[in-house]
Structure P
């Protein structure tokens, strides 16, 4: 074994190096298609299954316990509800319709696809992932006890691969003739298109990052204390989510001024993905993968049917539904990219804000689905 389980510094150095290499790979076409989180899991998985690094280690347990917890507030400090509601307009209602389609799809898949005793946990985690994103998938997984590395990797792999296929479909849709006809007939009057706004640079300001991390850890400490006080320690992440949302809205000016908080949160989350990849038993994963792929496919199929079918009945344009569905299933960055690449500049900012709203509700929807189905 190249690095032993008790070599904490060596393992942490390797985990951060894996994250750096995989994020760098997104500069290339093949890397951007796979996405950094998936590449992090795959690289750590290969190293552990080749026997070069351990599947279990004390440093892994530390990352799983504290990195995820600290990442959640960092990713939510910009979740200003007033801004979301005020600037999303029609698209927020389309997003809520898409989120409802996700929940209906999860319930349908739960009863149609027999994935065994992991069904309720998988349903909850994918609900979080397909209404918010990777952060919600991880947070809900911890809430519902989906912590076995192999099971987690199988469910995440199914969710990510089906989500990637859906992203390719959404990206291709604007080229279809039926899409253009529908969009032309249903699109509301729009102001003249403006160039895509430049996003503020989330630069590496040490003062801001230090304050953001300190505030995040404070939120985690208070949320954990409240959950323990209520006798529900497994709901600590939900308490942390609520406190982070409250901070984002009660001190919105200060939160919006922070720099580097989101980037730091993503870094912690990516290291966590590496830990789970390292803990995967590849043989067991391949044995369980096909049914969970079908499970995720049923969810996306129902989601798309509800989002586009009911969306058309309610008078939404094809472009509004495509961006809302993208923001729901795949998160803010890809929703903004779809809108910008297709020339729908008026939907870039609303798409980002809808995706951030998904961060807010994903944890609660996932936990609620688990309580309903288990």
Structure Q
């Protein structure tokens, strides 16, 4: 069979969230022993020379006879809906897989799409008007015309059923994997010179950065903790409002926004954090939770959406709408070595359940069963 895959994530040097999922899953799919019996076509925009894809070491061994890179020229917006659709007018693969929520307007009958979450339905005010309309249209279109849907959590599946009346039999829940870090060198306990609380994710309103900074302010005032707060991740919707917070202005020497950091730097910051905090209002999955757990760092995260499902027993759960709940959750961990050790042990156990190889095998089963 010919299996076509929407692969724009492979051209992006800086990958977060959906891009990282797409990259790791495609890579793992192509490594499956059963994959050698099928022809894979990776559809890419021509912004980069296709040979540059092999800059990634993992793909150097994947350029086999059953792998084809289809570079589609297009200089305008909506590459997926217009350029990829036009490709399918003349030639369709047997199966088409989109690891994101978008399905081309013209597509093969046997199409599968991954839906990552419906944040925009639960928290519409954290999106621009046009972004909400686009997300809703593309998601509903994918739900209607895809043969199968992959949801990245039971929470996402439940949302699709309850909010969009999707047939649950059409949805397969397949979790992300988690990348196993390889430490390049021995790391000291306080890598940045002082104890710190760590957040990883887009710096935007829906991640509840307001609540996290307010909780940190409370911890400083009530308990005089020696920690700093480090946030790593690119800027997202509403980021500029965060810098106007009075709590941030009064403590900006104690809070570091590091922006997007390279992989090695990210893992070093994770390895040496006292605690990882993700107090998001909604997560379709929550990959940083697993990255913290596999790094041996205690996790504090929200008690809503998919976060309890993904974190398992390896986290303290807090109410993201209550800054005192977030603050006391953090303090309970940094003030108790016993709780800290328990969370680390449970977190490592939990993270072992998630594997990109397992994700790829289950995804491959969904792809091949529709044909």
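Derivation of every value follows stated rules applied to the coordinates shown; laboratory data play no part. Source: prediction; values computed, not measured. Cβ atoms are built from the backbone, for glycine too; each structure is taken alone.
A value of 16 was derived for relative contact order in percent (Cα under 8 Å, 6 or more apart); which structure in P, Q was it taken from?
Label of the originating structure: Q.
Work out the source of 5, 24, 34, 26, 9, 1, 0 here, i.e. which of P, Q gives that when P(r) over Cα pairs in 10 Å bins from 0, in percent is computed.
This figure was derived from P.
Given that FRET efficiency 1/(1 + (r/R0)^6) of positions 1 and 145 (r between Cβ atoms, R0 = 35 Å, to 0.05), derived from a single structure, equals 0.95, which label among P, Q identifies that structure?
Checking each candidate, the match is Q.
Of structures P, Q, which gives -11000 when helix-only ellipticity at 222 nm (-39500 (n - 2.57) for each DSSP H run of 4 or more, over all residues; to 500) is computed from the coordinates?
Source structure for this number: Q.
In terms of FRET efficiency 1/(1 + (r/R0)^6) of positions 329 and 353 (r between Cβ atoms, R0 = 25 Å, to 0.05), which of structures P, Q is highest?
Across P, Q, FRET efficiency 1/(1 + (r/R0)^6) of positions 329 and 353 (r between Cβ atoms, R0 = 25 Å, to 0.05) peaks for P.
Can you spot which of P, Q the value 63 was calculated from, given it is percent of Cα pairs over 21 Å apart, for residues 177-288 alone?
Source structure for this number: P.
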